[in-house]
Structure 1
Amino acid sequence: MKERDSRLAGLSVTGDLMSLVSSYVSEQRRSVPAVLSREGGARRLTFDEWWALLDSVRDGLGSSSIGIDLARRVGPEHVGVIGYLTLSCQTVLEAFQYFERFQTLLYEGPKARLELRDGLAGLVWDTSFGGSTRVSDQVILGGFVTFLRRMTGQSELTIERAETWWNDVPASDLFERHLGGSLVCGASANALWFDANVLTLPLVSHDDVTFRALNEKATAALANMPDLGRFADTVRQLIIERLPLGDADQSAIASRLAMSERTLLRRLRQSGIGFRDLLGQVRVELAQVYLRDKHLTLSEIALLLGYSEQAPFNRAFRKATGKTPGKWRAEFKTV
């Protein structure tokens, strides 16, 4: 996985993250020109700008732990309406469900989904848009843990483990200490796993009136956002639905969207990804889900992914992950 994937670079993150960086730099009593030049701006930042900002702070302060330092400070004021909305929910489960619905307000591109597995609940991020940066991912993953503690009022709450697709991360020992659980590098996706009972915990700031008002505000904000990554998400969902039917080529998807293939490809390019790349990424992601099911044979998985036989599935999966499906399944069982 490479950092700063071009498919992600032009998509955006909330401008409220600027206040997180600005307050952190002020606490250090240091001046970072890149931060000063952006203070007061409320517009959204592209991922390219966000990455450059984090680079400037790291270099300006000479610190390898800024991802962790920022993650420890994350509050609702740094993530906009979605932060205050989730705080007003009744339980952790409800907060995660509304986060899933409105996460585009925080960042476009890769989406997190809630999964349950072997008594654990996890937020697992898809890989459709490629890699961000190690520091940015530390802010996101570590920030979620900080926010979970704030929501529940349990400052000592820990997770079971965090998984990152990077083979290494800066200041990994400090990062693991902040998470309160083990850190697994070189995973198939970024994820946070915790005891499923955490989902039932009540939130200390729950308020029905506030929730209703913020839900309306978030719904309106999402409707007013530019298309960009949301179109790719729509295509991605259609591919997932049509793959088992063997009907997920660009002609079929364009037809389902009532547009020409040319329009489909153009709008995907505007989202920063091509159809072939998106199809390949969805197949790999689904393959990794299916491979966790010991009852599915490799041939059955190949058919579910729209391959006519197992050999092309093996080749595509190995090219994308560096491992055969069989080896990936065997290694997953040992995690």
Structure 2
Amino acid sequence: MIRKFQVGLLCLLFWAMGSTMVACSGGEDEEPVVETPDPDGEEEEEEETLSVPPESWTEHWHDHRQVLERVYYDDDLVVYFDKDVDRSVRWPFQYVGDVWRYTKKTYGGYGDDPRLYAVFHTGRHSGGHPGYYFDASHDYHNAIDCGDGTWLTQAGNIDLPTHEVFHIVESASFGAKGSPGFGDPPNGVWGDSKFAEIYQYDVYLGLGLTDEANRWKDHVMNQVNNNPKALTYWFRDWFYPIYTKYGKTKVLVEYFKLQAKYIPKDANNHFTRQMNWGEFVHFFSGAAKTDLLETAKTAFGWTTEMEGQLYQAKIDFPDITY
């Protein structure tokens, strides 16, 4: 009994000594790190606050000289009306904002200012035009200017502003500046609007506007053009087959990525020249990862000059493969 007591006492002594050793082990190099909150909150990323857009904006581009009134703004969109636009018109606030948000998400940002400046006129300035963040003409804003409509309803009025946003896509995507495909040959490829047609179709689908997408497809499917030859069906024979067969939105995005990467630019990222037919087909083939020569022959016809341009494009841009 005494022996058991002695053993128990000895164990208790060793236990106490071990606890003391553990409690004191480690030395100066192993002091515990205690995290304390930063009283100034410097480690937290501050949310950027956008400035309030001016309440008025005086036009100074082309023949426009109206004093515009700001009627809406959020973090993606600023809307200005001239004095004759009915102030009950509100649909652009959501719709144009949705188009711009979809476009930025799909094709990347456009400069430091995330907002699109959208101008609407009634009774003047027929048609529309864009402005770009790198251009002084619209005070370095990405902008669309839409004219002459009453704009009373969204139905029947979405095509023009959507078209104008495309010009920002073709002229300012992925850090490049300018549109080497805009204009008619030899100073461009797709004229003013032919590429815009498939962009608009994609936007309407992307926003879930299936009825508008079908309406637009029916509208442009059989439109005929004389560039580069008589009876050219750009949408039907070129853009729509490529879009539906080779990735839809993705093939459009890939095209503009290749264009921004490979077409020659100056030190300020402005394209230094327009592209030709052979380069256009070569770049789109790269985007589709498929040789589109036969599609091009069906859509555009094919000439000896085009064949020579395509041959040279493959030499000049060998990293574009398919």
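Worth a mention:
- Calculated for structures 1, 2, relative contact order in percent (Cα under 8 Å, 6 or more apart) is largest in 1.
- Structure from which -0.30, -0.91, -1.40 was derived, log10 I(q)/I(0) by the Debye sum over Cα atoms at q = 0.07, 0.12, 0.15 Å⁻¹, options 1, 2: 1
- Mean count of other Cβ atoms within 10 Å over residues 291-298 derived as 12.6 - corresponding label from 1, 2: 1
- When distance in nm of label points 7 Å out along Cα→Cβ at positions 187 and 211 is computed for each of 1, 2, the largest belongs to: 2
- Structure (1, 2) behind the derived value -16000 of helix-only ellipticity at 222 nm (-39500 (n - 2.57) for each DSSP H run of 4 or more, over all residues; to 500): 1
- A value of 24.6 for mean count of other Cβ atoms within 10 Å over residues 115-122, calculated from one of 1, 2, originates in structure 2.
Coordinate-derived values only; no laboratory data. Here the structure is a predicted model, which means the values were calculated and not measured. Cβ atoms are built from the backbone, for glycine too; each structure is taken alone.
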